[in-house]
1. From which structure (P, Q) was volume of the Cα convex hull per residue in Å³ calculated, if the value obtained is 547?
2. If helix-only ellipticity at 222 nm (-39500 (n - 2.57) for each DSSP H run of 4 or more, over all residues; to 500) is calculated from each of P, Q, which structure is the one that comes out at -12000?
3. Can you rank P, Q by FRET efficiency 1/(1 + (r/R0)^6) of positions 30 and 158 (r between Cβ atoms, R0 = 30 Å, to 0.05) and just name the one with the largest value?
4. Quick one: relative contact order in percent (Cα under 8 Å, 6 or more apart) came out at 30 when computed from one of P, Q, so which one is it?
Structure P
Amino acid sequence: MGRLGITKDDVFAACKTLLKEGANLTVANVRDELGSGSYTTILPLIDAFKTSFKETTEQVAAGEGAVPALPNDLGDQGTKFIQDIWWQATTQANKRIDEVSVQFKKELDAMTAQLDAKADELFQALTDITKLEKELGLVATESDEKTKSLSQKDGEIQLLKSQLKDKDTELRSYLERAVAAEKKLEFLKEERGRK
């Protein structure tokens with residue numbers, strides 16, 4: 001059985017498709033979109049679509065074509081649904097905030113414990129440094145005293161060396177005089193032996 005003919009809905013649907021594609025609403029374009037139809041049938045329906053489209057556009061611009069208000073019971077259900085979603089979102093957000101807070105507190109406690117341990121280590125290190133500085137001061141004092149003592153001993157050694165040198169010179173002098181006296185004594189003995 002053949003097609004009954006082009007209906008108003010067919011033409012309106014074709015016009016909407018053409019507008020979406022950015023094409024002009026001409027009889028030829030609408031006929032091409034539909035695949036059939038007479039000019040005399042299509043033209044008045046295109047005009048009717050244009051009039052309807054224009055009125056709808058004007059109503060929307062004037063606010064008359066705004067979305068009608070929801071029925072009261074549907075509005076209440078929508079409000080309750082939104083409130084439920086908001087409550088769930090708030091609950092989830094608060095739960096997440098609590099989890100993050102607990103995790104942050106754990107990390108903060110761990111860092112505080114580490115900081116306390118490092119402070120103890122630093123205090124111990126400072127105590128050790130103070131102790132070492134005192135020991136170093138004692139060693140330096142002892143070293144100074146030993147250096148003074150060594151200088152004093154060195155002075156005494158130098159003095160003894162000088163005295164030893166003087167004694168050595170004196171001893172040589174005595175030795176030379178003793179040798180000379182011995183030679184003189186032998187000479188005198190020889191002289192006596194000749195007489």
Structure Q
Amino acid sequence: MTQNFTLSRSACGLLVIDVQEKLFPFVDRGCEVMQQMQILVKAFQKMGLPIYSTEQYPQGLGPTVAELKAYLGNSQQYLSKTTFSCLKDPQIKTMLLSEPISQWVLIGIEAHVCILQTARDLLAEGKQVAIVNNAITSRSIYDFSTAIAEMRDMGVRVTSTETVLFELLKDSQVAEFKQIIELIK
């Protein structure tokens with residue numbers, strides 16, 4: 001099991017999975033999840049950590065929702081895919097695995113499909129994977145809770161937004177501490 005690891009700024013990247021216009025309005029806890037995703041995106045930006053964002057068949061499910069796009073910024077690249085796992089798309093797999101990132105923090109939708117399958121494939125590639133419990137969701141709370149249990153069983157670390165942020169900061173004396181505290185107040 002790889003659940004017991006500490007996130008490190010030198011090894012960590014954020015993967016925002018499929019938060020799209022035609023699906024997001026139907027997910028459970030959408031408002032809370034959106035707020036947590038926005039906090040994580042801003043915090044990763046402030047710490048200078050890499051952020052990748054995918055879109056599942058955007059021709060059908062639409063682009064990433066505007067509320068999140070505004071946080072990701074104009075320079076964010078959106079990786080289009082039709083596969084459920086990000087790593088089943090050869091271009092995305094090559095891009096993600098070519099980066100010097102050994103720890104992936106996953107947020108987005110849906111927990112029981114694209115997040116679960118991506119987490120499984122990242123683990124198979126020897127990566128450490130953390131899912132942020134309050135920044136992922138599904139349309140059904142039952143699918144969400146089943147996905148959480150299944151991912152934990154396969155070795156994914158289940159954590160929360162604040163746990164991720166304080167673990168990456170490590171010390172209240174680091175330069176970004178005050179900015180990130182403002183995000184979570």
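1. Computing volume of the Cα convex hull per residue in Å³ on every structure in P, Q gives 547 only for P.
2. The correct label is Q.
3. The maximum falls on structure Q.
4. Only one of P, Q returns 30 for relative contact order in percent (Cα under 8 Å, 6 or more apart), namely Q.
No lab work stands behind these numbers, since they all come straight from the coordinates. Note that the structure is a prediction, hence the values are computed from the model and not measured. Cβ atoms are built from the backbone, for glycine too; each structure is taken alone.
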